[in-house]
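Listed after this line are the structures, all set down as structure tokens.
Values quoted throughout were computed directly from the atomic coordinates according to the rules given, and no laboratory measurement underlies them. These numbers come from a predicted model, not from an experiment. Cβ atoms are built from the backbone, for glycine too; each structure is taken alone.
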Structure I
Amino acid sequence: MSQQPGEEIQRISTSLQHTALAHPMRQRLLFALSARPSTISRLAAQLGANKGSVSHHLGVLCGAGLVQDAGTRRVRGGTEKYYRRTAERLLVAEPQAEGTAALLGAIAQELERSPADHLLSVRHIRLSPAKAARLAEALAALVDETEEDPEGEPVHGLLVTLYQQAGA
């Protein structure tokens with residue numbers, strides 16, 4: 001599934017895409033590339049990883065159609081290759097346990113490296129299906145309607161989920 005640069009939403013549906021999302025480093029690379037295209041060297045420095053690992057995981061993401069070549073630039077006698085996400089957002093209609101675990105693992109790593117205080121709150125509440133639907137709608141609207149500040153301001157991660165406990 002090929003996406004053009006700048007498309008807003010990419011649907012995750014193939015086993016190759018699910019496999020690519022099933023590793024915390026690949027999730028973190030997608031986080032890092034959400035702001036702007038970047039090089040292997042910059043991504044390695046930003047994520048505290050080695051270039052070989054970053055290169056490998058970018059290859060997997062490219063192979064799955066989640067990241068693509070964003071051009072090159074000549075620098076001091078060499079060439080830097082840039083990568084970018086194929087879409088601003090990923091829509092995983094049928095999440096798989098491995099991808100969800102990798103996502104949560106990547107977020108845990110991001111929280112550990114965060115230079116600022118963060119909010120992590122888990123709450124279980126009883127809600128009717130109608131109330132749960134209204135809450136999900138309100139949370140989605142809050143996330144979608146939050147206006148971003150201009151370039152230069154810190155990037156903040158946001159994870160919002162509402163799920164019904166199994167057997168509850």
Structure II
Amino acid sequence: MNVKVKQGGATLVVGLVMLVVLTLLVLSAIRSGNVNMRIVGNMQAQEETAAAAVLATEQIISTNFTAAPAASEVPVTIGYSDAVASAPVPVCTASLAVMNANLDPTDPDDITCIGSATAKDTGIVYQSKDATGVGRSWCYQQQWEVRATVSDNRTGATATSVQGVSLRVPAGTLCP
């Protein structure tokens with residue numbers, strides 16, 4: 001007995017449907033990977049720009065910016081490209097006279113601040129006693145705010161760094 005079974009091609013149809021489904025899954029995975037790569041690239045550009053802004057504020061702070069505070073342009077490197085950080089005039093937020101009683105005569109950093117009868121014609125107007133009668137030193141403790149903004153023209157990322165710094169300056173240094 002020979003029975004012929006008529007085949008309708010169901011296996012071929014199921015195979016083609018599975019192939020289409022697999023192709024759609026692969027395309028979705030590739031598209032998702034590309035989106036993730038863009039996100040990671042943007043995050044890297046933003047982090048590099050923020051690091052460049054911090055570097056610019058550190059470069060400004062490492063100079064004697066209190067002598068003549070002025071706006072400046074600081075060249076920085078962002079990843080593989082160079083940029084320029086824009087820094088407005090540093091702002092002095094506080095200035096406080098350092099008293100002689102707060103200084104240590106054995107500390108080399110404090111010696112320049114201690115008033116002396118031998119220091120004549122320094123050009124600094126010096127008031128040896130304040131209203132309470134306590135002797136002032138030749139130094140002030142000042143608080144400054146330094147700001148720098150960097151923009152990466154390649155990616156469009158922008159970052160601003162604001163750094164506060166406290167430093168001892170000679171008496172007569174203005175706090176505008």
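I, II: which one has log10 I(q)/I(0) by the Debye sum over Cα atoms at q = 0.12, 0.13, 0.18, 0.19 Å⁻¹, as calculated, at -0.63, -0.74, -1.34, -1.46?
The correct label is I.
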Q: Out of I, II, choose the structure whose coordinates give P(r) over Cα pairs in 10 Å bins from 0, in percent, for residues 108-147 alone equal to 22, 33, 34, 11 when calculated.
A: I
Q) For structures I, II, which has the highest computed value of distance in nm of label points 7 Å out along Cα→Cβ at positions 20 and 60? A) II
**Q.** Structures I, II, by relative contact order in percent (Cα under 8 Å, 6 or more apart): label with the highest value
**A.** I
